[in-house]
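Listed after this line are the structures, all set down as structure tokens.
Bear in mind these aren't lab numbers, they're just calculated from the coordinates by the rules spelled out. As the structure is a computational prediction, the values presented were derived from the model and not from experiment. Cβ atoms are built from the backbone, for glycine too; each structure is taken alone.
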Structure 1
Amino acid sequence: MSAWAPKRFWKEAVAEHCDGGFTVRLDGRPVRTPAKTLLVLPTLAMAQAIAAEWDAQEGILRPETMPATRAANSAIDKVAPQMDAVVEEVARYGGSDLLCYRAEAPAELVARQEAGWGPWLDWATQSLGAPLRVTQGVIHVDQPPESLARLKAEVARATPFELAALHDLVAITGSLVLGLATARGRLPPDAAFDLSRIDEHWQAEQWGEDEEAAVLEAAKRQALRDAGRFYGLCG
């Protein structure tokens, strides 16, 4: 017996003003989150994007095709009630940022990492006031406490909706620096993803691409694009 799945029951999804912001209504009925909270959104653009996702559904509802809806639900149901914990989780990536851990060899990979990652560590120093130490290998290197504090302050400035997106930007790339640069519009999501995959792409060049790994990488790339788009809808 197949599992039950919700089916489309509405004719039209419309983005509208509501108390506290904007919402989406299905034939006049307000959309609610999985926790049954009214879907109140910060911008009309976000509400319109979510309404478009609902309008695009045909037959059975497919949540995997509704990234903005899922991100908004997460912001309301999961992030907002525990902002301090989520800020801490995201900021923790600064202490072990991908960009700080370099290969010892071969020389071409070392050079590729420096060319790709060095400019963004420079950006963190100049724009965020957060210089980070670089090391070779995987042994943990302690970062300057004042830099970590500044990076955490940047994360803490986010709204629940921005933080939901920033969480994915950082977790997918493994880099707080790349995540913040993407959120600030300094780095396109695809470029950030490619920078985060320098090691993996190097290995694929040497040994060939694994089909299963390629499918997983494509899914992660799309998730990063979705997170970048959602962040842009926040303001």
Structure 2
Amino acid sequence: MNLFSLILGVGGTIALLRIVQHTTVERRFRWLLAGVLTMTGAILGARIVFVAVYQAYFSTHTQEISRITLGGLSWPGALAGAILFACLTLFIFRLPFIEGLDRLSRMLLPLAGAVWLGAWQAGIAFGQLLPAGTRWGIMLRDESGLTALRVPVQPAAVVSLLLVMGLIEWLIRSAHKDGLKAAVSFFVLSLHSLLFSFMRYDSVQSMYGFRLDTWAAIFFSASACLFLMIVLFKKKTSIATHESGSE
């Protein structure tokens, strides 16, 4: 197991632990399984989108499509896959849908933080080169293994993500409006991804002058904004359960 996989594994473990917090014993296994399946969807989505984007390469290297250990994951695909599998899992296991999204949204912070930490270690999503002597620059390596003074994109992303999303979670910890925690967390993460997509300097395909991951971040930000508005303006139709109230 390489260090990148280990970091993601630790992030996934923390994410699962956050899901089962304040959960009744009889529901704990179902919520844990829902979290595992959601992460499975994230991995599948990340790989599928990556293969689709680089289909020219994989069309002649089909034996590598399933070899995730070689690298090659897409964060937009991971987020899309996680959302799809989360919705399907909640429906199949007959778990409360909106409350379920609130609970599963607890996975976003540790998983997103782990992804940026892993990118830092692996030299992915690196920043622009800086002139020698730039005091705020950090010696970071890129995908080729070259270490140079760069804009500290990955470290800044990790720290800002922990601070901003941690603060947001603390501010809405007592919110009783179903769906608010999921909507706000999704919105903040999408905006964070959009901001840092402009700071990345690694080579990624572009369309109409913007990176593909920037377009994906714009789409997710717009979707999260719509979801948030629906949650805020939707009248409460049911009383929250004791379990959700204890969160």
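1, 2: which one has mean count of other Cβ atoms within 10 Å over residues 128-135, as calculated, at 10.2? Label of the originating structure: 2.
Looking across 1, 2, the calculation of helix-only ellipticity at 222 nm (-39500 (n - 2.57) for each DSSP H run of 4 or more, over all residues; to 500) that yields -17000 traces back to 1.
Which of 1, 2 yields 0.90 for FRET efficiency 1/(1 + (r/R0)^6) of positions 32 and 120 (r between Cβ atoms, R0 = 41 Å, to 0.05), as computed? Mind dumping the intermediate values first?
On the way: 1: 0.55; 2: 0.90.
The correct label is 2.
Taking distance in nm of label points 7 Å out along Cα→Cβ at positions 152 and 184 as the criterion, the top structure among 1, 2 is 2, with the largest value. For which of the structures 1, 2 does the calculation of mean count of other Cβ atoms within 10 Å over residues 16-23 return 16.5? The structure behind it is 2.
Work out FRET efficiency 1/(1 + (r/R0)^6) of positions 144 and 208 (r between Cβ atoms, R0 = 35 Å, to 0.05) for each of structures 1, 2, then name the structure with the largest result. Don't jump to the answer; show the numbers that get you there.
Numbers: 1: 0.30; 2: 0.80.
For this comparison of FRET efficiency 1/(1 + (r/R0)^6) of positions 144 and 208 (r between Cβ atoms, R0 = 35 Å, to 0.05), the top structure is 2.
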